[in-house]
Structures are given as structure tokens and as C-alpha cells.
Structure 1
Amino acid sequence: MKFKEVTSQEGTSISAYGDGGFRLGEQRCQGSILITARGYYPWGVENISALTLESLKQITDQRQDIDILLLGMGEQMAFLPKDIRVALESQNIAVEVMATGAAARTYNVLLLEGRKVAAALIAVA
């Protein structure tokens, strides 16, 4: 999967997740994914141990377009390392951490509400 630019964030609503990837509209995306107002990107993070501030660079580079970041941590919710949370919040990005399924559903709700939301979602089986 390559970067997919969108002209409207409506094009980034999540219609399905599981089986190792996501469906955004009619587009199937294999693996973990970052979603922003500008588009969606492949994300090389497969588990919490691979999560770094550098892996969230697409998010921090677009911080002016993001009020809240939803982090989907896989099958189960996991805690975000404190240094990453502090770094994101110092850039005025609020962070909510949850299991990927809950994050995908919450992302769609916030998107419908017109919120400036981004998502970093670890793929689940």
C-alpha cells in the first residue's frame, strides 16, 4: 500500500477492519495504517514494542490539522509509553489509546462529528 491522498476526510472512514488490515471506503489496505485529513499511509508498526515517536512522524508533521489522535493498539488495549504521550501532548495532540476495533469505531464517530481526528491503527487478525 502506498500513500493515498484524499480530498475529503469522508474518504477515510473505516468500513471494515480485521484479517490483517482495513477497508477505507472500497479500498482494502493490508497491515497497520495511519489516517490523517490528508490521506492514509502504510504504518510499519505491528505491535506496541515497535511504536516510537519516529513511527508517528506523519502525525506530528500534520499536527496543525489534528486535535485528537486515536491509537489502536491491536487486539487488546495497551499503555502508551509516557515519553511518546508527553511528546505528542507537547505538540497539542490529545491522545486516546484503545484496542484497534474500538479505535476504528471511535474514529468514524468523531469523523462524522467533523472533528480534527487522526488514527494510528495496528492491524488485527
Structure 2
Amino acid sequence: MKKDNIIQQKSFTFAVTIVNLYKYLTVEKKEFVLSKQLLRSGTSIGANVEEAIGGQSEKDFISKLSIAYKEARETMYWIRLLNATYYLSNDETKNILNEAEELCKIIGKIQISLKEKLRNMN
């Protein structure tokens, strides 16, 4: 993994956090349905970032990055739902929700920049 690729680093670190949160939810809270959804969407962000990096074209890159953005949004939903149903405390929710929001912002800015670049080329 490149050291200078911030989205690659942050999405991987976030996936590790999600895996650990999933373990906590299943072992300590005995919650299996919502936590599985969280695991899928939260780890999918980094997987799609990796696919984008390995994309065959800029269009492929944008497509995979768009999926990563949607997965980050979905992850925020599951985190909020776990908080609203008392599986996660407000303190537990705050940090991980902030991380997910930061990923959304970074991915969104990359998408906007690349789309502008492609528009200016035409």
C-alpha cells in the first residue's frame, strides 16, 4: 500500500475498525443481523477504493469510487441505526461516524475533481 494515498490508508484503517466493531457487537451485544450489514458495507468501502485504483480507465475509476461513496453512506446509516437501537452508545457512535463522514468527504472531493478534469478535457 502506498504511504501517500490517503483514501487507501483511511479506508483500510476504517475497515479494520469495522471488523473489530463487528466482533464487539456479535460477542458482547449478541447482535448478528445489523452488525453483518455494517460489516459488509464498512469493509466494502476500502475494497472498492482498491478496485478504483486498479481500474482500467478513468471512467472505471469514477464508477468504483462512486460505489465506495455509496457504501460509506450506507455504513453511516447502519451506525446511526445501531445507536438508535441502543447497541452502540453515543460515545461509541461519535468517533466511527466521524470517520465514515470523513471518508465520504474525501471520496466526494476526489469524484468532483476528476469529473471537472474530464469535463475540461472535452
*For the read-out relative contact order in percent (Cα under 8 Å, 6 or more apart), a value of 24 was computed from one structure; give its label from 1, 2.*
2
*Thinking of 1, 2, which structure, once Rg/Rh (Cα atoms, Kirkwood Rh) is computed, gives back 1.04?*
2
*So helix-only ellipticity at 222 nm (-39500 (n - 2.57) for each DSSP H run of 4 or more, over all residues; to 500), computed for just one structure, reads -29500; which one of 1, 2 is that?*
2
*asked:* Tell me which structure, out of 1, 2, gives 0.70 once FRET efficiency 1/(1 + (r/R0)^6) of positions 86 and 110 (r between Cβ atoms, R0 = 41 Å, to 0.05) is calculated.
replied: 2
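Taken together, the values in this text are just the output of simple stated rules run on the coordinates, not laboratory data. Since this is a predicted model, take the numbers as computed values, not measurements. Cβ atoms are built from the backbone, for glycine too; each structure is taken alone.
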